[in-house]
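Okay, got some structures for you below.
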Structure I
Amino acid sequence: MPRAPLDLNRAIRELLTDVSVRMHEFSHVQPERILVVAGEARRASRGSVKPLAFAGGKSRDTTGLRKPVVRLHGRRMLYCITLRPLFFRASTPEARIETLLHELFHVSAAFDGTLDASRRHACIGGAFRKRFRPLVRRYLRRCPPEVRAAFAHRGPVRVLQWLERPPAFHVPRPSKNRRRYTEEQLFVSTMEFITKPRKRRPAVH
């Protein structure tokens, strides 16, 4: 009998909630203000995070430039994490969790809809892995089995996708850009989780 599709958005929200509680480095994260969608391929990327506001959670900066406002069930979203095909295809549970932590790592400590400039790859350079990997290892040791289990799922998963994706900035041209995006511009699609078993170290005799 085919396995029932996993609600991936719910599984990710539970993971992000657990991360924000167990890891003080991510205690500023508010999972209910993060929208997660499936998106198109982008080279070898497994995921990306998009800031949905200017500093202070504002939709307009000092020059008058605007960002579209994204609301889901009436709540303003401050970040959008886009999961790309490599997240779904031939991945391990640990790699999927690492991808999500990777995107959270870029989020500003103010959690105001901006990214932390000091945590950009271009800023940290070759030291990025040295700073980030210990966080992943520590969380994977603490991650509850019931939270991890969802990312070991094999088979179909249900996940949100954009029906109409908001641009980076709002351009005030009639019929060209919306100022607000809601669940009406999203739909639920079914993707396939192809999960590889975790590589085990050979036993030492």
Structure II
Amino acid sequence: MEKQFVIDDLKLGEAWRLFKIMGEFVEGIEGLHDIGPAVTFFGSARIKEDDPIYKKTEEIAALFVKHNFAVITGGGAGVMEAGNRGALKAGGTSVGLNIVLPFEQKPNPYSNIKLEFKYFFIRKVMFVKYATAYIIMPGGFGTLDELFEAVTLIQTHRIKPFPVILVGSDYWSGLLKWINSTLLENNKISRNDFDILQVMDDPEEIVRAVQKVIII
């Protein structure tokens, strides 16, 4: 009988978790549905304010705002902070989608729309759902996770194609070389799959590439 009570308690806990998941989805959709065309920035949370990548992220974000795009980031430090900061300084919509973590992730003060998520997968849905482009700055495992998830969703036609732009040809050249020489050459992906990725360095070129496919 005691074992049955434990099983019942576990089932009840799982059921309540579903309500929490639904609640996060509702909160995210209600918070973001009016933001208009937006670009999502990804990159390292570990860079500091004096890092050239930080400065460049600020510049690109501000430039997107001047062309009537909102800016979405993960709401934390490093590249996320720089993206929100550039957007806010330029007078635009600056969205921070923060994740609750035991370390590293603390909300930055530069977003005028702030949402907090417990579940990574819900936060990822919001990144994709409200993005008209992904701007991938240099980063680590988390950045690569978001990058390849977006590419996979586009490759498999689960979402409408949008620009996925890797910023920093020097930083990304090794990865692209490996994808080309190993994945493409061994028929693990097609040329069309490889072409989902664009590599750019110039902020103006990055904005123009998004504007080509996004009509505001």
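Just so you know, all these numbers are worked out from the coordinates, no wet-lab data involved. Since we're looking at a predicted model, the values are computed, not measured. Cβ atoms are built from the backbone, for glycine too; each structure is taken alone.
For which of I, II does mean projected area of the Cα convex hull in nm², for residues 76-147 alone, calculated from the coordinates, equal 6.2?
Details: I: 6.2; II: 4.8.
It must be structure I, since only it matches.
When FRET efficiency 1/(1 + (r/R0)^6) of positions 36 and 180 (r between Cβ atoms, R0 = 35 Å, to 0.05) is calculated for each of the structures I, II, which structure yields the highest value?
I
Using the calculated result 29 for relative contact order in percent (Cα under 8 Å, 6 or more apart), pick out the matching structure from I, II. Intermediate results must be reported in sequence, preceding the final value.
Values: I: 29; II: 19.
Clearly, the read-out refers to I.
Who wins on Rg/Rh (Cα atoms, Kirkwood Rh), for residues 108-187 alone among I, II, i.e. which is largest? Please report the intermediate quantities before stating the final value.
On the way: I: 1.09; II: 1.01.
With respect to Rg/Rh (Cα atoms, Kirkwood Rh), for residues 108-187 alone, the highest-scoring structure among I, II is I.
Can you say which of I, II returns 1.00 when FRET efficiency 1/(1 + (r/R0)^6) of positions 92 and 156 (r between Cβ atoms, R0 = 35 Å, to 0.05) is computed?
Numbers: I: 1.00; II: 0.60.
Among I, II, the structure yielding 1.00 for FRET efficiency 1/(1 + (r/R0)^6) of positions 92 and 156 (r between Cβ atoms, R0 = 35 Å, to 0.05) is I.
Out of I, II, choose the structure whose coordinates give helix-only ellipticity at 222 nm (-39500 (n - 2.57) for each DSSP H run of 4 or more, over all residues; to 500) equal to -8000 when calculated. Write out the running numbers ahead of the final one.
On the way: I: -8000; II: -16000.
Answer for the origin of the read-out: I.
Rg/Rh (Cα atoms, Kirkwood Rh) was computed and gave 0.98; which structure, I, II, did it come from?
Working: I: 0.98; II: 1.03.
Answer for the origin of the read-out: I.
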